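Below, each structure is written out as structure tokens.
Values in this text are rule-based calculations from the coordinates and carry no lab data. This is a predicted model, so every value here is computed, not measured. Cβ atoms are built from the backbone, for glycine too; each structure is taken alone.
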Structure 1
Amino acid sequence: MVTIFLLRHGETAWNEERRVMGRLEVPLNRKGVLQARRIARILPRLELDAIYTSPLKRALQTSRVAAKGSRLPLRIDPNLTEFAFGRWQGCKFEELVKDKTYHRFLKDPLKTTVPGGETIRDVQKRGLKSLHRATREFPKGRLLLVSHGDVIRALICHYLQLPLEEFRRLRIDNGSLTALEVDGLWAEIKFINYLPDITDISKIPYQGLNPTKLKKH
């Protein structure tokens, strides 16, 4: 049996603005760093064997802050990267309501390819490829995968045997943790969207961290 922890990256300014990031490099904002720091407090108790991460800056920053103090190297996996949103990248969601393709995507995300991008089924396939690779490398391990909202939603749909077209019904917040146990063809979700409380961020030691200085290497 393998235990998989799925962590969505911390918040960015574009999350706050409801702007499509896709594959664009957007750093964590202050709240995003704090979210990663809260995960760092519980990470030692997870007794991880490996950490895999999306190569995008916001995921790498989250991984580095969360795993600070861990001796585990970060294993970068491009299959964990965000949904390729093509020409929609940089747009606010409120602007997309004028795009007919966007409405087709909302109605049938399985067959509608984002202009210059991919479908949610493409996202699910590569997400599963990443997860299967990790479980082959650590067949009885406890693994952390740091990724993006839609990748995590697509993986949950697969393991809960939910219709993939309903992926948007799953709430996966920035900085949230989801856990599942996989044993062959059987999978059990342990919890979804666990989000450590950071509502009173004034009480969380920030220690002068500047998210823009947590650079991708």
Structure 2
Amino acid sequence: MASNEHKNLQDVNRHNPKGFEPATNETVLSKSIGSGATETDGNLVWMNKSLVGVTTYKIQGYSASGTTNYAYGEDIADNKSPFQWDVDYGNSAVASGSITPKNFLRAGAAHVVAYASTVQRIKGWIASDGTNVVTLAICKITPVADNVSNVTPVVVDEIAVTGLGNDSKLIAINETTITTPSLAAGDIIFPMVKEASGGSEIYLNLTLETYTY
């Protein structure tokens, strides 16, 4: 009988786990929250794979007067809000400029990536009191230890919207087609913003979502 035990069966004779056939694609088997003190009475459930190993990064800030060049967050050591994006990048294209380690380390709204991961979604809101095109660039920099050289950021994704002429009128962002989704552990991700014709107040509040599976 031992040779007929389920654990000894070969591929075609071993059945799939409970609920496998009706489970949707890109899901993994898990266990739901139970009610017992031993925490072992949950039920088998199939959960979306995108929820496994997910990290979210909050990106929030504003530009008091948009410029045609990209601008990024204030130095956290300055006597200004680190949420204010008014440091002139000097270029309207990310690939055309660079940033010193001192500046990208201290820039407001910047986050260090803990694990090698992939960006799967950028979701949130943008508002502008102007009617020009506003472009948000989510950028990444891979720092090099003990090196003072400038670094050119890499665009993770650029999102362009047209302002609605009122900073109480919100524009929804739900970006899932990411230009450069791969992030390395230790990368610094940060936002920059520009306006087709400067002068507008621009506010942004978004979440960048990554996964590690």
Value -0.55, -1.06, -1.13 of log10 I(q)/I(0) by the Debye sum over Cα atoms at q = 0.17, 0.24, 0.25 Å⁻¹, for residues 138-193 alone was derived from the coordinates of, among 1, 2, structure 1
Working back from 1.36 (Cα Rg over 2.2 N^0.38 Å, computed), options 1, 2, answer is structure 2
Across 1, 2, relative contact order in percent (Cα under 8 Å, 6 or more apart) reaches its greatest value in structure 1
The value 0.95 for FRET efficiency 1/(1 + (r/R0)^6) of positions 26 and 66 (r between Cβ atoms, R0 = 30 Å, to 0.05), derived from one of 1, 2, belongs to structure 1
When 1, 2 are compared on mean count of other Cβ atoms within 10 Å over residues 146-153, the highest value belongs to 1
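If you rank structures 1, 2 by distance in nm of label points 7 Å out along Cα→Cβ at positions 42 and 186, which sits at the top with the largest value? Walk me through the intermediate numbers first.
Details: 1: 2.5; 2: 3.5.
Once distance in nm of label points 7 Å out along Cα→Cβ at positions 42 and 186 is worked out for each structure, 2 has the highest.
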With helix-only ellipticity at 222 nm (-39500 (n - 2.57) for each DSSP H run of 4 or more, over all residues; to 500) computed for every candidate in 1, 2, -500 is reproduced by structure 2
Distance in nm of label points 7 Å out along Cα→Cβ at positions 114 and 154: greatest across 1, 2 for structure 2
Highest-scoring structure on FRET efficiency 1/(1 + (r/R0)^6) of positions 18 and 170 (r between Cβ atoms, R0 = 35 Å, to 0.05) (candidates 1, 2) is 1
